[in-house]
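Each in structure tokens, the structures are laid out below.
Just so you know, all these numbers are worked out from the coordinates, no wet-lab data involved. Since the structure is predicted, the reported quantities are computational estimates derived from the model, not experimental observations. Cβ atoms are built from the backbone, for glycine too; each structure is taken alone.
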Structure 1
Amino acid sequence: MNTNTITGILLAGGKSKRMGTEKGMIPLGECMLYQYPLRVLESFTDTILISTCKPLEIPEKYEQVCDEIPGIGPMGGLYTCLKQSQSELNMVLPYDLPMVNSDLFRHLLRYTNDFDVVIPAAEPGKQEPLCGIYKKSALTAMKEMIDEENYAIHQLLPRVRSRVLVMDPSLPFYHEMLFSNVNTQADLAGILPMMR
């Protein structure tokens, strides 16, 4: 395993029930929704895995990976992609977070030497476990949780060396909508003015 590289993991396995259509492919500003977080990952690596069990017709030719263990939510996608990754460091983003930026991940990277998982929190107690950096060393604890039928990713944190970084408004990359996700047409309408 090459520990000097980073793999990007784009979590695109949501069912988009509240949106009523495949939300990742919805136009948002000059791009489709999924392309905003994808571009963040591309700013660090050209090795990217897209976690989805439904083939997405996207122009980027990245490998699409279906969950090894179906029906367990984001845990299944993250676990499968971490297993498949050839990198110790893995940047994880869901495909419905268009406001996350590269500077956030540069901030998280500063803490990876001493931790298996580094994630942000919008405010104390409001963790963003699907947005962060995961090392392959977290796989053992993830497998234990899956065996226990515990699929809540935030409950992984006390089982590994983890760091939660609360986002302070004084950080230069901070934005009050940094972690705003797009699940509904109302979410889409609310975030669209920011993308122009």
Structure 2
Amino acid sequence: MKSKKRTGKVSRKTSETDIVVEVNLDGTGKSGISTGLPFFDHMLSLLARHSLADITIKARGDLEVDAHHTVEDVGLCLGEAIDKALGDRRGIVRYGSCCVPMDECLSRAVIDLGGRPYLVLDMATTRRKAGEFDLDLVPEFFRAFTVKGRMNLHVAQLYGKEAHHACESVFKAVARVLRIACERDPRVRGVPSSKGRI
């Protein structure tokens, strides 16, 4: 029997942003990302590549004000698209953990796709910018992403000060745990929860 496609599409249009996100959890890591923020596009492309999810994001936002609305709303839409793609979460692994190095930086990510949103994010780097990108927006993205994705995500960038490397190790670690937790497990019957639903 052929498995049901695990895809999700979300559109969000406000006075601040206009965003369309499409996700295929059973893809090959292809991406088409355009947010108007080159560093953010790079991180999102890494998220797709290393999760093996195909992700398309087209976002226009009020970048003349600042990047906050765009980054947060992309997080909301991407999380919601993943939630839609997971459906009732029947037959998934649910949990994942991973450490990913990027040169001198190391990040650990742990995830539970159990439906209860919570984010813990700790960044060792004290840098506030990666190029022109404000690193204070990284937690804003992941907070929105975890709430709409209905996931419990703990991320620690354990050490390493270079901002680009720190962010890259974080996004790659999150990608890897997402891939692990979203995988179908042939031994799981129904929803992986003692409650019988997620």
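If helix-only ellipticity at 222 nm (-39500 (n - 2.57) for each DSSP H run of 4 or more, over all residues; to 500) computes to -11000, which of 1, 2 did it come from? It traces back to 2.
Taking distance in nm of label points 7 Å out along Cα→Cβ at positions 55 and 71 as the criterion, the top structure among 1, 2 is 1, with the largest value.
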